[in-house]
Structure I
């Protein structure tokens, strides 16, 4: 069980298992989180102190803006956003779109109209949104000099010597990139051909190419349902993994 919450409110967040994932990955100079999303793994990696520099990357520019401005403490966390505010701002303000949305999925206001009519908005915000805002503020407490933020495709990031890579791509048959898809065969090739040790979060990967090194039961923070997630490495990197963990 995590001792703190990590990263921003974001669909698919690894917040609940971030510490377990970080414990698996050997320390070195650089840590690369190539599908950074809400930044739970980046946040946990920085606080672990295992790496000199943590590199956060995501292909989606709005997601990167969400994380970068939270890191810089630039979001207005004091304003209470009405339903009309939400619909006016959700396409241009990722903080409003995720923090003030239903289950942090974006697009839909955090509360239904019937429920909204039952209490003052300030009370509903305190009940449903306050904890999300505290997570945004927590990201703002990360030492900015420990994090490098980029907005690129995962395979275009320049990975430095003495590094490890963590990837949490959109899972097969689940959510895709918000602004596009992913070529899984290309992604598998990227992992196998990497000279840097790669750790991959997924429910499933082809067993002829990847090997699971740990499984986690992950509960959905909203629905309370549970699923089994795994961390894999390419089979061709197994000996490298063993050496790095010695």
Structure II
């Protein structure tokens, strides 16, 4: 197995506690109570190179989060630094006071994440929209210098226009700094903006569809969105 290949094998033993009522239901409805093995991923091999963007999608409850966490764990065990955007803590003080070594560095990092408005730099997180807060979390993620960025339920709560803009910004910044991005989401509408190298569609049981996109980096480089276009899109949802 190469250094960029990860084997995912996740399975659970399931058993039912045999209480009096459980036994009554089993007898009435013909339900078997034998211990069973539930296979989520059956020795799945995935190649994820440093700097790749990985898009994990599928129905709710299919095992997307399990896959994301297992990949994050394996990468950490191989000595890579990982950071999860969902675990970024925001403080109740102006953004500029909680990022960067100094004012100029803080502004630089926020601009990388698409936060270009000085009015936002001096606001507190609770005064921002969901999209603005997510972009600030992205800025904090950039500041960590982590090699791998992870996000579960990626853009799940955001307006789809804001989600597209932030997905585009995320992959652009990650590719610029050479970070690997792994996201899990039920949404399938962000492929064009994330330009993933690897798409994993998790279905129920152990069924998985994997698609590698060889020219993803070239597609991402060719896809451009000007600052004015981003600003115009964000105005629609602010």
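Computed from the coordinates by the stated procedures, all read-outs in this text should not be read as laboratory data. Keep in mind the model is a prediction, meaning the values are calculated, not measured. Cβ atoms are built from the backbone, for glycine too; each structure is taken alone.
If P(r) over Cα pairs in 10 Å bins from 0, in percent computes to 7, 29, 31, 17, 10, 5, 1, 0, which of I, II did it come from? Mind showing how you got there, number by number?
Numbers: I: 7, 31, 36, 18, 6, 1; II: 7, 29, 31, 17, 10, 5, 1, 0.
Label of the source structure: II.
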Q. Of structures I, II, which gives -11500 when helix-only ellipticity at 222 nm (-39500 (n - 2.57) for each DSSP H run of 4 or more, over all residues; to 500) is computed from the coordinates?
A. II
Q. Which of the displayed structures (I, II) returns the greatest value of mean count of other Cβ atoms within 10 Å over residues 43-50 on calculation?
A. I
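When distance in nm of label points 7 Å out along Cα→Cβ at positions 67 and 91 is calculated, the result is 2.6; to which of the structures I, II does this value belong? Write out the running numbers ahead of the final one.
Values: I: 2.6; II: 3.8.
Considering all the candidates, the number was obtained from I.
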Q. Looking at structures I, II, which one was distance in nm of label points 7 Å out along Cα→Cβ at positions 51 and 163 calculated from, given that it came out as 2.9?
A. II
(Q) Starting from the value 25: which structure in I, II was relative contact order in percent (Cα under 8 Å, 6 or more apart) calculated from? (A) II
